[in-house]
Structure 1
Amino acid sequence: MRKKSKVEVIKENSNYLRGPLAEEMENDEPSISKEAYQILKFHGSYQQDDRDLRKGRDKHWMFMIRGRIPGGRITAGQYLAIDDIVDQYGDGTIRATTRQTFQLYGVIKKELKATLQDLNRAMITTVGACGDIVRNVMATPVPDIDGRQSQAQAFADRLSDELLPATNAYHEIFLDGEKVYSGEEEVKNGEPLYGKDYLPRKFKIAVALQGDNSVDLYTQDIGLVAFFDESNTIEGFNVVVGGGMGMHHKKESTFPRLGDHIGYIPAEKVSEVVKEIIAIQRDNGDRKNRKQARMKYLIHNWGIEKFKAELEERLGYSLEPFRDMPKFELNLYLGWHQQSDGKWFLGLSIENGRIKDDEDRQLKTGLRKTIEKFQPEVRFTPNHNLLLTNIAEKDKAGVDKLLREHGIVWGEEYSNLLKLSMACPALPTCGLAITESERVFPDVIRDLESVIHDLGLEDENLSVRMTGCPNGCARPYVADIGFVGQSLNKYSVFIGGDPSGTRLNSLYKELVPLEDLISEVTPLLRRYSENRNEGESFGDFYERTGLLEEAEVAE
């Protein structure tokens, strides 16, 4: 029998996500043990050390909390509750994520339970937002434009509910749940889908519409593309499997991967097929080496045909052939758009996803006042932006006025470069961060905007993404240009992806100092400006021509 990793042993011995977390949450220590921390993730929280606030060698412990909100959809009341909670317990900011949810930072251990209780009073759970489990299920973020979007959202909601863990541990530990299982009862009931060990690693699912890849479908463990019948009702899905972004520098056995086309399924089969795919990963994923534990490595090692054969054997029937689809595009849905019911939604670009007030833009205050007054539904998007939806025609001018009074603008006021940029939080709180990302990225983008302007590329849709480590939370490996943290203030540069998320980029240079990033990519941008074909994107150009021959291409 293979030796399991330490994390696998912790999960197996946790009594379905209880110990040792249940005991440690009751003591007065400011932090929890490494063993308890591994279990805490399943409940939607990460223990973090703010490296800016350390005193000597003592770590400054705090907790990040992440919500589970399929498709990024919440009510006005829920948004306002989050806004209150970050002020009461957190650092006063809301972080929109690239998986259509939110994160709040700076919660201390003795207030963690109260914070989670307040979120749950607002009908927001955090179960399964982190950990070796199906994470937040993504969906096209917009409300109905033509009657299709709400159906994709409904499938995301359904899958999210069906794929929650069965254990009652979250309610017992954090919500003072009345229903308390003994160990014997829990073992008897078990986890029908996950088992006592749960999954080898995190598992990501997204539901997309044809032509709209706002969810970055090919970066998911499972991607579902909806097909509609003549009555505009979902009749089935193309299924894509085996995507994932994370890698490790200098380890060729780890790599980002785009998902494979595996087949088409009728809508009534979606739950069964998704659960069997998860079960294949549960039973065959690597539980010895967590760096090889994502499903993308299982499919890479097996090959898609073996994986498909295993799936069909478990199902007892064959998948239908993968259906032709139109080319995917990335739509950010910024600005005003009309819904199918005659109401409107407004897409707002949130730089780096951080909702806070600063000197020039009172984003947090302006959003709060607007949402309080007009009560729109709120949706987090996969590009860490925000949509205010279900706004009446008569209220559009008022929404405009109130937002602009707080310096909140959209549309033409932002460059294409800024609108297509993304960065992960990184330092000082993320424990995996090697270097900066969110805090330095605004200056990187401003400097790059100047180069773009000088080269006459303002109208091009150039995607640039930065992360503080190679795990890929901002999905840098599908961007036109990706800056990936490699050591302190130094980055690997990746070139040649595309905003629609259908092509991986390639490693161009390594260990580029932060201050040299712009000068390193400027010759590439100039070559593109002078030699591109009409309508050709930056990534398409380098896919066609290759990188500069005279450049020092990383080995």
Structure 2
Amino acid sequence: MFNSYFHLKFLVQELQEKIESKFITSAFTFAKRELHISISDGSDIYFCANNPLPFLTYQTRTPSPKDKVLLFKDIYRLQISKILLNRSDRQLLISFNNDNYYLLVSCYGTNGNVFLLDGKFAILESFRKTSTDKQSNHFQMSDFKSPDSISYDPESIENLILTYGDRSLEILLKNIMNKRLDKVFVNELFARTGLRSDKKCGELSGKEIELLNNTLKGMLDEIEAKNFYIYYGELPVFSLLKLSYLKNNDLKIFANCTTATNEFIKEYLKNFYFIEEKRNLIRIVEKYIAATQRKLLRQKQDLKNIKDPSTYKEWAETILANYHKVNRKADFVILPRLHNPAEKIKIPLIRGLTPNENAKRYFEKAKNIEKSREILKKTVIENENSLDNAKKLLQKLGSINSRKELKSVKKLIQNNYLPTVKLKEHHEKLPYQLISYKNWDILIGKSARDNDILTFKIARPNDFWFHAQNVPGSHVIVRNPNKRDSLPSEITKVAAGLAAFNSKDKSSKLVPVVYTKKKYVWKPKKSNPGIASYKFEKSIIVEPINPQAIQGKLS
């Protein structure tokens, strides 16, 4: 019954007692889908719309995160007048300064939201941006009132039974009381009445309808006793009723709704994340078992399909025993079987090899097959042992009920049962070829686009830029970390030769090349990739130089 209408009703009653007439100091978020509304006494209204457990609760202390986003600044320092509850839905309304502003909190699970409204109920701001934000007339003041007991009319149940005669009893219960009855309430109702959930409403007898009415009335009266129950199990269950269908579970009873709410949130999240971690580890081991079983199946089949090495060994021995009968120019030879000379065997040969060489080849083949067989047998045994261990571990995992036990096997699973991923060696694709020549780094662009990247993103202002004159070609950059005014003549000739070789004129004997500092090179507007303009250039005529001809490291 957590986050149900009845739960919110008692939570609102306690909130009203705690924060009425106090002031809002701030509203902020520092985690996704979580909102904190800070009260002047240091307490906090905490709203969360996250899986696995959306909730609304009250805390005695407001958190103080280092980074946060402030919201709803219009209500800072405003006094809380009252807190109302929607008569038929999971919404509460906090009024400020006698209805000048409102905070509307919609507790719709992960679809929940908080809206700031003006005195006319128009939306000014919302915590989460949704299409609902634009529906300024979506809410009405008449929908809200102070939390009180729920009226129950047996006649309305009878009318609903007539209306839903062709529907199941479960559907009826989900639609009565304006959807106030949640799964826990309905399960308990079936447990107390003994009625089947799938029974058609039209099939209910008069006595069954009377039983249904009396049980519903009794359960609603029990809720008003304000006892709050937490039933402990794999995941805890929050209830405002004593649950007969969970009578064998451990139970804790609270007289305060807020205390019970905070205890339930803590226990639920702790258990949920324990269960999730346990399930993830179980999945890892199950995948390992399935993969190992498939692997074993293949290996056993491979073992079955391995040829008998004795055949190759016999061929080798037969060739050696009949050495003089084997023609090295033949593709095969037919010889008498050693242990039964009356029987002939046909032995394939490799043309051109001597009898000794052919025999040696078959001896090696027999040896390799035997070795492979032994390795495969050993691998099968190892995998069978691993499979047995994994099955035992899976059984142990299923019985683990504490974090301490889970932690003890988690490392074992992570180290031994996660799939081994062979990462392909990754080489970053560089836009240039790097040549190191006599401690000078020379960079050669690989394509038109790479030329742009090399010259305008990688090269530094004082580096030297080379290009074959008046023909398409690679940009060539010579690194100049010491910011020299000129390059040694040998380096100039080599860089120019590389620019010539990486140009359209590479087949010419001599090629004119221009060079200048990179800071005097620019990209003309709207020009194609690889196009550049330059100034203060010098010119040199050189022979093209193949990078592979340069002494030094190529990379």
* Structure fact -> Output -12500 (helix-only ellipticity at 222 nm (-39500 (n - 2.57) for each DSSP H run of 4 or more, over all residues; to 500), calculated) maps, among 1, 2, to structure 2
* Structure fact -> Value 33.6 of Kirkwood radius over Cα pairs in Å was derived from the coordinates of, among 1, 2, structure 2
* Out of 1, 2, which structure matches 1, 5, 11, 14, 16, 15, 13, 11, 8, 4, 1, 0, 0 when P(r) over Cα pairs in 5 Å bins from 0, in percent, for residues 119-382 alone is calculated? -> 1
* To do: Kindly point out which one of 1, 2 the value 8.7 was derived from, the read-out being distance in nm of label points 7 Å out along Cα→Cβ at positions 39 and 367.
  => 2
* Asked: When mean count of other Cβ atoms within 10 Å over residues 399-406 is calculated, the result is 11.9; to which of the structures 1, 2 does this value belong?
  -> 2
* **Among 1, 2, structure where relative contact order in percent (Cα under 8 Å, 6 or more apart) as derived comes to 12** => 1
* Supply the structure label, taken from 1, 2, corresponding to distance in nm of label points 7 Å out along Cα→Cβ at positions 263 and 279 with the calculated value 1.4. => 1
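Values quoted throughout were computed directly from the atomic coordinates according to the rules given, and no laboratory measurement underlies them. All values reported here derive from a predicted model rather than from experimental measurement. Cβ atoms are built from the backbone, for glycine too; each structure is taken alone.
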